[in-house]
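Engineer: Next come the structures, one after another.
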Structure I
Amino acid sequence: MPDDPRNIMLTLSYQGTGYCGWQIQPNGLSVQACVEQAVEKLTGAHSHVLCAGRTDSGVHAIGQVANFRTSVNIPINRMRRALQSHLPEDIVIIAAKEVHSTFHATYSAVSKRYRYVIFDGVVCPPFLRPLVHRVFEPLDVSAMNEATRSLLGTHDFRCFETHYPNKSTSVRTILECSVRRTAGWAPWVSGHRWNDPADHPLDRRSAEQISGPFIVLDIKADGFLYNMVRAIAGTLIRIGRGQRPVEDMERVIQSLDRREGGMTAPAEGLYLIEVDYPAELLK
């Protein structure tokens, strides 16, 4: 065995419905516990697995990043499949890579991208229930997207932070943010029309709303506060419902008061999409 432990980076995707979140908790099964058990079964030694973002109960991941150290000599091209054999089907390792010894999944991250998915169609397919936030009235996506302009740049975002203060500072820089409507993802497409206007003659939704029942908030920042994305989503939903004007987003940010924002949107609509790191640490 080599004297210096290898540093292994994992890229993971998981459905968070059945877990109490990433972090090990005394009251339920966590994603971290499953991954650490898989690493121990493979290597014969317990390793603490670090992650880029500690997703909450019910939150999903498309591109979570984790790392652990090991002295085992398993070739890296066999690591992904070997670990996957010890994991449940709703936790998938996309890739395994040996990285620089100083790489840290949490502290080396330079930016993260989250996605919040809303469904405002008339009929919601039952298998989407744990994967989207169901809204029962049509939302004004144009107004929601316009409101995201106030979020861009560097601000004190304590108005979107649960139980302030949670960090040493609430200042974050949002690099990208947008809201768009989409027809959905390929797995949900079929010959059946879930939202055929002929079946709902009293519904007054526009053709755009019927053909595109998914609303996607994409947001990238240098870091996020606790429940920040879900609080932003809740505030945008309030604007999309016409309960507040577009300009209200700017007022909420300037208020520095969580009570001025919208609800904390449910966990099931939230996905950690990707995490960026300095290229030199990935070699």
Structure II
Amino acid sequence: MTGIICINKPQEFTSFDVVASMRRCFGTKKIGHGGTLDPMATGVLPVFVGGATKAVDLVPDDSKSYRAGFRLGVVSDTQDIWGKLRSRCENGVSDAEVQFVLEDFRGDIMQIPPMYSALKVNGQKLCDLARRGIEVERKPRPAVISRLELLSFDGTDGVLEVDCSGGTYIRTLINDIGEELGTGAVMTSLCRTKSCGFTLESCHELEEVRGADPEQLQQWLMPVEQLFVKQPEIPLDEVQRRMYLNGVRLDADRLARRPEQDILCRITAGGEFLGVGKINEQGELVPVKQFRGE
């Protein structure tokens, strides 16, 4: 079986735990996922099955959306409620003050990755170093916060909704907001509501998938093409189709449609999805990945 299935990852499961379950369900080792979620987080985890794993590194939409709980007045070594907590400040903060500070975190920002993360430095995961009491210097990384809204706030605890670029650390975002407020802050909950273009409405519960039979699993798998439906389409005729499938670079001037250079395009022939490709500087359609029959 080949395709994509979205799982609503349960709390206290790692992303690898879900992958291991899917390997047993689908009877294949060829399983990947679209973006790691921390064990305490829940929400959208796209799982790539079989030949669909070839698309893991090609997802054109790497933006993410989250609903995150936070608490002011405390800080922790992990930047969340599950770490070692210590009080920071008991001064009250108004809704207006939080709204004012949030404005500084919309748009392009820089983040210092937390020590408790899967990011590798010199081949070692930061979280592994942190558990051994080792802290290393981390360089700031760019992130884009396209939407940051305060859903609720009672003076101490609140909920944020965040739309952001891939690789954004929500724990760090909340920590940095707390720093600017002068109170400190930790994340108290995290649910990913969108990933790879898929939402919670697209998700199945893990136990539901575990109990499904092969026929039901096949019905739930979404085709790989769904990842690329918003990309420009390049339709090929029969001759071009054969050449493309043989890895031949096609003259872009002879194509029915010629999109802009270096944009990932969806390649089709007679309504069949063949793969993805790009127009290079020489004006040739270069195959990037073929998915015929996947």
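Engineer: Name the one structure among I, II that distance in nm of label points 7 Å out along Cα→Cβ at positions 153 and 265 of 4.8 was derived from. Can you show the working numbers first?
Structural biologist: Numbers: I: 2.4; II: 4.8.
Structure of origin is II.
Engineer: Which structure, out of I, II, was relative contact order in percent (Cα under 8 Å, 6 or more apart) derived from, given a value of 25?
Structural biologist: So the calculation was done on I.
Engineer: Given structures I, II, which gives the highest value for FRET efficiency 1/(1 + (r/R0)^6) of positions 57 and 169 (r between Cβ atoms, R0 = 25 Å, to 0.05)?
Structural biologist: When FRET efficiency 1/(1 + (r/R0)^6) of positions 57 and 169 (r between Cβ atoms, R0 = 25 Å, to 0.05) is calculated for I, II, structure II comes out on top.
Engineer: From which structure (I, II) was mean count of other Cβ atoms within 10 Å over residues 73-80 calculated, if the value obtained is 12.9?
Structural biologist: Structure I accounts for this read-out.
Engineer: So, one more: Work out which structure the value 17.9 belongs to, where mean projected area of the Cα convex hull in nm² was derived from one of I, II.
Structural biologist: II
Any read-out appearing in this document is the output of simple, stated calculations on the displayed coordinates, not a laboratory observation. In this text, all values refer to a predicted model and were calculated from it rather than measured experimentally. Cβ atoms are built from the backbone, for glycine too; each structure is taken alone.
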